[in-house]
Structure P
Amino acid sequence: MSLGNLILFDGEDTPVAHTFVHARTGTDFAQWDEPAVTNYIGRPKVTMEMIRPKGQSRVANRNVKCKIRVEVPTMETLSNDTATGIAPAPTIAYRLMAEVVYTLPDRSSEQERENLSALLAQCLSTADAKDFVNEYKTPG
């Protein structure tokens, strides 16, 4: 199966489009990364994973979990070793991550799942949610 690219815009004053290219797929798993970042370990990544319910199919509380994760590493600033002139290996200084996990009962309808996605997207775009993440401000 061939998956398309994801084009996502950052939060800069003049938003920049970042193209995430499909990198790999497994059973119930897909990953995209941004090849514009030449160092593989420093590439931002998007992953989507589905965790299917286990156990009896007649249990009323069977849930599918859909996990979406965005990961943006920041590379350590390193300089060449002045004695040898050899550049040190790339190193990640820190990694920003956001993960959303949907818990979806087997009995839920497609419309209910669409409503949940719409509510979440709108919630994340509110000033309270942005302040909560960007400025560590608790709403209220």
Structure Q
Amino acid sequence: MTWTFSATSDCGNYSYRWSYEKDRSFKKFLTQLDRSYFLSKISDETEVDEKESIKRMKEYCLEQRRDGTLDKDEAREIYDHIVDLENGNYDDDFEHGVYYTLGYDYLDFIVKTYPNGAITFYDVVFKKLIDILQKEIN
């Protein structure tokens, strides 16, 4: 036996199945799911978080300058390229822009997050469902 959650919404369509637990109800189970766990079940981290990625790239560049891996001019050039990316100066795809502008090493600093639809679904719809289920349980 399994428990199945399925939703069709303006934020997207989401579903997941869990193994049945005899010691608690499905309603109780759903009310105990936290945001990151729930999102990891209904979606994948596929969207680039440009702001966080830029922050990490800047930190890495500065770290390389401090430890002597980059000299002043090299660090300034890379930092300027990062600022260009931050200002949207890349073609269609941020990841390709990072690769072509900064090279392979900087791809490690690209941060991925869940799509906005999945996040909105949790924050608006699923939280409301949790409130309703908690009232029913009590």
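From P, Q, which structure was helix-only ellipticity at 222 nm (-39500 (n - 2.57) for each DSSP H run of 4 or more, over all residues; to 500) = -5000 calculated on? Comparing all candidates, it corresponds to P. For distance in nm of label points 7 Å out along Cα→Cβ at positions 65 and 113, the highest value in the series P, Q is held by structure Q.
If Rg/Rh (Cα atoms, Kirkwood Rh) comes out at 1.07 when worked out from the coordinates, which of P, Q was used? Before the final figure, lay out the partial values.
Values: P: 1.07; Q: 1.18.
Considering all the candidates, the number was obtained from P.
When relative contact order in percent (Cα under 8 Å, 6 or more apart) is calculated for each of structures P, Q, structure Q gives the greatest result.
Values in this text are rule-based calculations from the coordinates and carry no lab data. Quick caveat: nothing in here was measured; it's all calculated off a predicted structure. Cβ atoms are built from the backbone, for glycine too; each structure is taken alone.
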